[in-house]
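Every number here is computed from the coordinates shown, using simple stated rules; none is lab data. This one's a predicted model, so the numbers in the text were calculated from it and none came from an experiment. Cβ atoms are built from the backbone, for glycine too; each structure is taken alone.
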Structure I
Amino acid sequence: MQPLFLNPLFMYRIWGGTALKDNFNYEIPSQNTGECWAISSHENGDCTIANGEFKGITLSQLWNDHRELFGNVSGDKFPLLTKILDANDNLSVQVHPNDEYAKVNENGELGKTECWYIIDCDEDAEMIFGHNAKSREELTEMIYNNQWDNLLRRVKIKKGDFFYVPSGTIHALCKGTLVLETQQNSDTTYRVYDYDRIDNNGNKRELHVQKSIDVTTVPHIEDNNTYNTVSKDNFKCTTFVSNNFFSVHKLNIFGECTFNHEQPFSLYSILEGEGTLTCGNETYTLAKGSNFILPSDVKEFKLNGNVEMIVSHM
């Protein structure tokens, strides 16, 4: 009855910076580290377990060989992926396919519905979210005529904001944003525009214009999610989204709390503060940047301290 702490993986990105080190004290490999794959079993980034009897084993291997830890749920792949993104520069304008399109066009890969919690951002930060085209023909025309100012919708953002990004949504994080992303376990991204940037080899990065046009939802559908918050003496829990892909919550702890664990498994990422996690007779230290999974055999657990975390599950 142990939590599964994970060793995060770090990815170079042309738009990355040093915020993952500055904010979470992670040991990053370069000054352009854009992504921390905090809880991942994807073939492009497979985290290893950091503690206990499964120490050193990859999450994908644990999923395949010890499905009982995950409530014996079905599925070829671990369904979720947690990342922390440092947008030190603008990300490409992009869109993700749904499961059906990705299965046919990306060798059986999952589609990618995701969501973002804004950990921190510059005072004047914004993001690209959605488009103004009324039809696919108009979308195609505006893309090929480079009418980006007319096509793309920009929204102001602030620390603590949450955005649900279903597949088919044109979007981009912009400079000066630090985000926790919860997503389907997929690494499929279609770039529709990349500001004509040049990579380290002097080349423009590949675009996927026709695929982007194929999968974009037209017209853009506004997100009208309402959030549900439950407050008790020692904690506050806000549910941001709960659907067929994932449920995502922000949990704030202000002391000692005991919880029942009713999910097949749950993912936790500590964003602020420090505290402890007690499962059975064992107590574990939690610090900013800790990432762990509660497996199905943890039926009750205690959290103590002053901690803010993002929690997700199926």
Structure II
Amino acid sequence: MDDPLRHHGDSEAREAALDFAVNVYPGPRPDWLDTALRASLDEVGVYPSAEKAQRAVAAHHRRPFDNVLVTAGAAEAFTLIARLRPWSRPVVVHPQFTEPHAALEQAGHRVRSVVLPPPFALNPELIPDDADLVIIGNPTNPTGALHPAEVIRSLLKPGRVVVVDEAFMDCDPDESESLAGLRVAGLVVIRSLTKHWGIPGIRAGYLVGDAMVVAGLALNQAPWSVGTTAAAAVLACTSPEAVTEGRRRAEEIRDWREHLEKGLADLGVHHLPSTASFVLAQVGDGVHARLRTAGIAVRRADTFPGLDDSWVRIAVRPEDVTDQLLTALAGL
């Protein structure tokens, strides 16, 4: 098997009749976003600049300009963090998105995993006192757990950097537990635009946080790593009209998720409450493969530390599409 830390749902969705493996919003992009992306092509004759996008993110989160770094997706942010310092005791809280763990290992660090037991609520007492870097997702991929902001904030201490992956925070209409607006030493929050706005082919994201840490990350960023079209996407997706549409999408995702969760409950399938665009369900051994044989892709979960092959991650979809999955599950 390939490195489980490098496994992603897009590889499972290929040639599937129904895709529940990829967490990208399934609806069309807004006209204003497509307009901005197309208009950016008129600027590709000059070297790219992310300055306007950086200022837009700063205004969006009410942060100073030097608290923001626009990145080529969240993946670049994880790589920059891994290479920021010679981390002596980096910790990744699992189960969670495996890319930051993989980035740390690729940079030569020996990573300590803190594996939370079901139902995967964050317990600060499990974090080693000597950890100089702690990475956690909120809401967490793949569990959907939304950790209280105050609990995550309690992990901060002198000499430690805490990185919060908020790639799915925009699935919460109120972003109630977001730390993106908090100005405190040692905190970095990462955001991705890929899923909510349906642009996985454009690597667009950003991070906000401690100005000193952000400055160090910026120094390690390759020149022009954020392309013109990606910068245009960040600028468009932090506009006032994006805020309105983003909330509408979050409310729609919530409704779709509730339909999925009710259907799973009716079938007696154990699953975890989620605040993201997916639900972690314990469907049983072999169900992932049987669904795939039936042309239905769900994300295998055994590649996430702390989970086995009885679990799958199911992306939320409109009710009529979800019903096709539920019917298939009922017949297995």
Work out distance in nm of label points 7 Å out along Cα→Cβ at positions 142 and 278 for each of structures I, II, then name the structure with the largest result. I
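Once distance in nm of label points 7 Å out along Cα→Cβ at positions 86 and 286 is calculated for all of I, II, which comes out largest?
Details: I: 2.4; II: 5.2.
When distance in nm of label points 7 Å out along Cα→Cβ at positions 86 and 286 is computed for each of I, II, structure II gives the biggest number.
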Re helix-only ellipticity at 222 nm (-39500 (n - 2.57) for each DSSP H run of 4 or more, over all residues; to 500): value -3000 computed from one entry in I, II; matching entry is structure I
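Here FRET efficiency 1/(1 + (r/R0)^6) of positions 46 and 230 (r between Cβ atoms, R0 = 30 Å, to 0.05) was calculated and came to 0.30; which of the structures I, II was it taken from? Display every interim value, and only then the final one.
Values: I: 0.30; II: 1.00.
Of the structures listed, the value fits I.
Using distance in nm of label points 7 Å out along Cα→Cβ at positions 110 and 262, single out the structure from I, II with the greatest value. Display every interim value, and only then the final one.
Working: I: 2.3; II: 5.2.
By distance in nm of label points 7 Å out along Cα→Cβ at positions 110 and 262, the leading structure of I, II is II.
A value of 4.0 was computed for distance in nm of label points 7 Å out along Cα→Cβ at positions 118 and 206; which of I, II is the source structure? Please list the in-between numbers first.
Details: I: 3.3; II: 4.0.
Of the options listed, only II reproduces it.
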Comparison of I, II by relative contact order in percent (Cα under 8 Å, 6 or more apart) - largest value held by: II
